[in-house]
Structure I
Amino acid sequence: MDYGMIGKIEKAKRYAQERDRIAFNTLDVQFRGDHSVYQVLLNAEGWHCNCPGFRAHGICPHVMALEKLLRPMLKREPLPYAPGQNVVSDVDKARRYAEERDRITFNAFEVTFHGENSDHHTTLNNGAWDCDCSFFRSRRVCSHTMAMERILAGMLPTASTVSASA
């Protein structure tokens, strides 16, 4: 029996429940909206979506849905509503989108885990995981990657989508 792996699985469950210990630093998401597929990005400068609503108002239902889904792992205030934005419609759409997780595919992200002993940085890039912890270096899996798989279940690229885009 692999007691080291059992311990990491238990820690991953705890991390998935203690989401305030995780901070999204960047993300790149494909978002299937009602009318088209959009790219949503988060980086040090803030949010960006290539949809018409974001271009017009600096906020959109796609970003609002991600803010709802990823709270409290986003260490920033939600974007404010914009003058001229159809707030009621956008809030309704964002709520629906947040419940329809199959609309969202995470292409890439970088998160920081605030662990019990130190911080660790975990990334996903086009279906490939990386983490700076020693367990990941030896096993190619760790409590950090397993926690993110739990949290983002249904929103990560599958093996078939990764090989199709390669």
Structure II
Amino acid sequence: MAIASDFSLGKVDVALTPRERFAEFLQTRGKRITRQRQVIVDHVSSHHEHFDAEQLLAGLRQTPEGAKASRPTVYRTLTEMVDAGLLRKMVLGGRAVYEHDYGYPQHDHLHCTSCQQLIEFSSDDLARICDAVAGQHQFRARSHRLIISGLCADCRSNRSKSRHQDRV
């Protein structure tokens, strides 16, 4: 089997903005979208890297409108954003890390256990394997999550350099 060489993520068209989707979600739960929630959703949707709650708080505190967001509101809003399908939560090394889910195609990750870097990739070959395995078991898969743990090139290089220095 030939393995595809392009593992980049594509785009997914969505009907609503993240803020509109979140407001719709909150409305179905009898909640309102407060100014703090709007600021958090807008901030999260304008940055596209993986993050944890503390990184989000630090980023919010650097903006005039985000400086008022309290820690409990940030944690509560992150949970609501996960429930709304805007974010996906992963626990890596005991740390909760969030990534965008709404408007993003199915993808998987390489996780460096040394520097905590996350590398996203998408593979049609992997999707075909998942479909084939599900089909063998008369299972209808809706999604999957694969996180491959290991060491990135930089950390492997740094380790080999430090081992060489230890021998000198």
Structure III
Amino acid sequence: MKLKKRKKSSRMHGRKMGTHGGGARVKRKKSGSKGGVGMAGSGKRGDQKKTLIYKKYGNKYFGKQGITSRKTQKKKENKINLQQIEANIDNYGKKTAKGWEIDLRDYKILGTGEIKNKLIISAKSASKSAIEKVKKAGGEIILSEKVKKQEIKKKKKD
């Protein structure tokens, strides 16, 4: 009676023993050796698949696209055009004796569009064209950034 049997891999490593008793080599191969399905294996060592990928997906599959650096991130501040304010004036503000009072303290006001009403807008910041258009219509834009800067200057002087 044999007590200890050696593993097949240690027994079958001689000459002409590449299959280890599994028949033809093809029978032992699974999907891992064939390269998988679809886009599998298209990563670091996927050079053999590049031609297929270019045909199916075009040249935009490999490499980086779009903004890749932190310095060039899109500005995420809230912006609104005068055109939008004028179209939805009932939602944004109240009508008073002075004109339409609109509170958009978290927004930057941009100058696209025409104004017919007298607007008094309190905003974070505004473009030059927006300020000019609102003044032309008889209104004004009150900027919170300028107010803060003026307060800081006054405190420094005192």
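Rule-based calculations on the coordinates, nothing more; no lab input. Predicted, not measured: the structure shown is a model, and the values here were computed from it. Cβ atoms are built from the backbone, for glycine too; each structure is taken alone.
As an exercise: P(r) over Cα pairs in 5 Å bins from 0, in percent, for residues 75-130 alone, calculated from one structure in I, II, III, equals 5, 20, 32, 28, 12, 3, 1, 0. Which structure is it? Traced to structure III. So helix-only ellipticity at 222 nm (-39500 (n - 2.57) for each DSSP H run of 4 or more, over all residues; to 500), computed for just one structure, reads -11500; which one of I, II, III is that? It must be structure I, since only it matches.
Each of the structures I, II, III was assessed by FRET efficiency 1/(1 + (r/R0)^6) of positions 19 and 59 (r between Cβ atoms, R0 = 25 Å, to 0.05); the largest value belongs to II. One of I, II, III was used to compute Cα Rg over 2.2 N^0.38 Å, and the result was 1.26. Which label is that? It was calculated from structure II.
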